[in-house]
1. Going by relative contact order in percent (Cα under 8 Å, 6 or more apart), which of structures I, II, III comes out largest?
2. Given 3.2 as the derived value for distance in nm of label points 7 Å out along Cα→Cβ at positions 68 and 124, which of the supplied structures I, II, III does it correspond to?
3. Work out the source of 1.4 here, i.e. which of I, II, III gives that when distance in nm of label points 7 Å out along Cα→Cβ at positions 36 and 116 is computed.
4. As an exercise: distance in nm of label points 7 Å out along Cα→Cβ at positions 28 and 92, calculated from one structure in I, II, III, equals 2.9. Which structure is it?
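Derivation of every value follows stated rules applied to the coordinates shown; laboratory data play no part. In this text the structure is predicted, and so the values were computed from the model without any measurement. Cβ atoms are built from the backbone, for glycine too; each structure is taken alone.
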Structure I
Amino acid sequence: MSPLLRCPWVGDAPEYLAYHDAEWGRPVTDSGRIFEKLCLESFQSGLSWLTILRKRPAFRAAFAGFDPAAVAGYGPADVERLLGDAGIVRNRAKIEATIANARATVAMTEAGESLAGLVWSFEPPPRVTPPLALGDLPSLTAEATALAKALRARGFRFLGPTTVYASMQSLGVVNDHVATCFARAECEEGRRAVTRP
């Protein structure tokens, strides 16, 4: 039996294999899971995604399972506690941005708007030709730039267009598995079947 063909970025780290095969590019329409991914992507800025994957259980513990309502209630004492937590990335600006982003998520919900609905409203049209190699993938798009601007207008922080595009890839808003990757067809089928928020 031949090995599965995957996207070239995967490598052989078990965390990357599991993340690629079961999560990356699979459509997510739950606002809570989208909030978590946006937070983790902002923490990843300047670091390896593998570092974030390995710290993910600690991040979930530190940020109340990424429950926006719980994180929105964090105050200065929580920031200091998190700065002392060796299990996560201890960056004050990113920690404070996560709390601000939780408050923005809660404010959206209170205003009758969903984070999932906002993110998916910037879904681009499908590519005519699937990417053949990593070099065929953009680092940002017009849709990601517009979504970053819309998030910023709602009070979100530390989510520039490149970070937002990485989130769109991981959330399945775009299917950026390369043409030869086994997961491409699975993710495309999932995208066709998903009910957009």
Structure II
Amino acid sequence: MIKTSYSPSAGTAFITFTNVKVPIENLLGVENMGFEIIMSNFNHERWVIVVCLTTTLRLMVEQCFRWANLREAFGKNLISQPVIRNKLAHMVAQVESLDSWVENVTFQMTKMTEKQQFKYLGGTIALLKLQTTRTATFISDQACQIFGGRAITRTGMGMYIERFQKSFKFASIYGGSEEIMADLGIK
């Protein structure tokens, strides 16, 4: 077992098979078509990653609004500072855009068979995942700027931002890296 920052439940390990015979009754699907079975799962896996991360992004923006309304600097709440409102505006615009795209893809998934999804939505879902993970990087950076020193605290309001900073990058890796998503989306 290879230890990761992510989770021991991921079962990350290095294994090799040499001259292995699989009994016919243990085959999943048709012989030599295992890669296709794995690939057919990726659309749904990536969709779940996108939905979970987009929900988390919305929560991070909410935390930023709460903090900006509570924290005072220079005799005023942070929310009264134009630079903070500008950061929040860009954060909200990106999260709302993702939500719209997720709803559109989700609707299409409900109207297509799994085979149609594999054929028509693979590239779209890959690009959606890419945009979601890039947005996560942006949201993390902006949240850190809004929270300042509180963004690195493990308690109080800053704990959510601190946790997010340590974990958001995982979504850029599992289900396919950003570079793979970009290539798949354009192909």
Structure III
Amino acid sequence: MKFFGDEIGIEFVAFNFVHMMLFVLLIIGATLIYVFRSKFRNWKHERRFAKIVAVSAVVCEMLLYLWFILNGTWTWALSLPIGLCAFTLFIGIYALYTKKYQLFAIGYFWTWGALASVLFPDIPYSVDRFRFYQFMFGHMNFFFMYIYMILVYQWYPNWKDWKKSCIVNYCSNINYC
């Protein structure tokens, strides 16, 4: 149960070898999406693939809630998806699953927080704990979802979208995750 536990084993060290490998994976993933963007776009199973990616993001988020429950740390405050990360994730999932640009346009400007979460994570866990993998790969996945929508669907947000995103953020009074 140690791997799934919430006690800190090996502490996360920023910019160590493991952390740098995550950057490399992030760059490789974004590069692969870029290189194969037209193949994805013209692939007869593209919609099925996009839906699988969206569902995998939901599963990753549900694993977080399961982790909270198994460790006895589940609370309404921690587990309601009301933070910026959760909003961005679920907007991205829904946008990718349904191919709705309007949702993408709102969430796109928030997704840069996912990249920041990989670069500067605020978790104490490292490679010996499930929470490390769930956090890192979960944030990387929803960054990839938005990159995919930009490159494959050729959705390019504009200043009007940025204003909408800011208004939604302000009106919902979203706190960062």
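1. Details: I: 33; II: 25; III: 36.
Comparing I, II, III, the top value of relative contact order in percent (Cα under 8 Å, 6 or more apart) belongs to III.
2. That value comes from structure II.
3. On the way: I: 1.4; II: 2.0; III: 3.1.
The read-out was computed on structure I.
4. On the way: I: 2.9; II: 4.4; III: 1.9.
It must be structure I, since only it matches.
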